[in-house]
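Listed next: structures, encoded as structure tokens.
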Structure I
Amino acid sequence: MKFSTQAMVRGMTHFKDTVEGVAYDFTKMFVESELDTSKGAAMGSCTTPYEFGTSAEYLRMEKAGVSFPFMAALEMELVTTGKTTKQRILSCKPISVEKPASAVVK
């Protein structure tokens with residue numbers, strides 16, 4: 001199932017190499033997610049890693065000069081093996097860059 005959403009992207013990593021004869025080539029995008037506050041044991045947000053294609057996606061964003069964090073329009077996909085379900089990012093279009101604010105805890 002594919003769907004679109006807007007989210008704050010906090011960072012990206014990539015890896016392309018061969019380890020013990022197995023080739024790896026991927027990008028992970030770290031997206032801000034709200035914590036589940038329904039039980040009263042959490043508040044705020046965290047980042048969640050999502051698969052985002054190969055290392056070419058990272059290099060494309062780097063070449064475009066993207067600054068973090070930024071708000072993005074994401075096209076995502078929900079896939080399952082029948083036992084486990086995961087989400088992955090299919091496309092990312094930056095909308096705006098967030099200016100860092102000084103955090104004040106009261």
Structure II
Amino acid sequence: MLKCITQWSLDDARIGVYGAGIHTEYLLGVLEELASVVHCLLDTDPRKQGRNFHQWKVYGPDDIAGLNLDAILISSQRFEDEIHEALRPHWEAGLPVIRCYGE
């Protein structure tokens with residue numbers, strides 16, 4: 001993951017972080033370089049969608065196609081496999097989906 005973040009920073013990539021919660025808050029606090037490439041956050045919770053989480057707007061998964069993202073980073077340990085599977089159409093279409101904990 002750290003290698004990806006470094007490359008994203010060099011490429012000025014637009015990254016979507018999936019998960020607008022405490023895990024993401026921790027991750028962005030620890031990995032300052034990641035914060036510089038985050039374009040938006042993604043979350044299935046409709047109460048979070050359309051709002052800001054810190055300085056980033058939160059979108060729903062249905063918005064991904066229109067966000068022009070270079071990659072998605074899954075920021076969840078407990079639901080990482082479930083989120084990865086839900087994002088299958090995107091990674092099968094070539095959008096990199098990066099896990100923090102899995103393969």
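Taken together, the values in this text are just the output of simple stated rules run on the coordinates, not laboratory data. Only a predicted model underlies this, so the values are computations on that prediction, with no experimental measurement involved. Cβ atoms are built from the backbone, for glycine too; each structure is taken alone.
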If distance in nm of label points 7 Å out along Cα→Cβ at positions 47 and 71 is calculated for I, II, the one returning 2.0 is structure I
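Which one of I, II has helix-only ellipticity at 222 nm (-39500 (n - 2.57) for each DSSP H run of 4 or more, over all residues; to 500), as calculated from the coordinates, equal to -2500?
Here the read-out was taken from I.
Given 1.8 as the derived value for distance in nm of label points 7 Å out along Cα→Cβ at positions 23 and 95, which of the supplied structures I, II does it correspond to?
Checking each candidate, the match is II.
Ranked by Kirkwood radius over Cα pairs in Å, which of I, II sits at the highest value?
I
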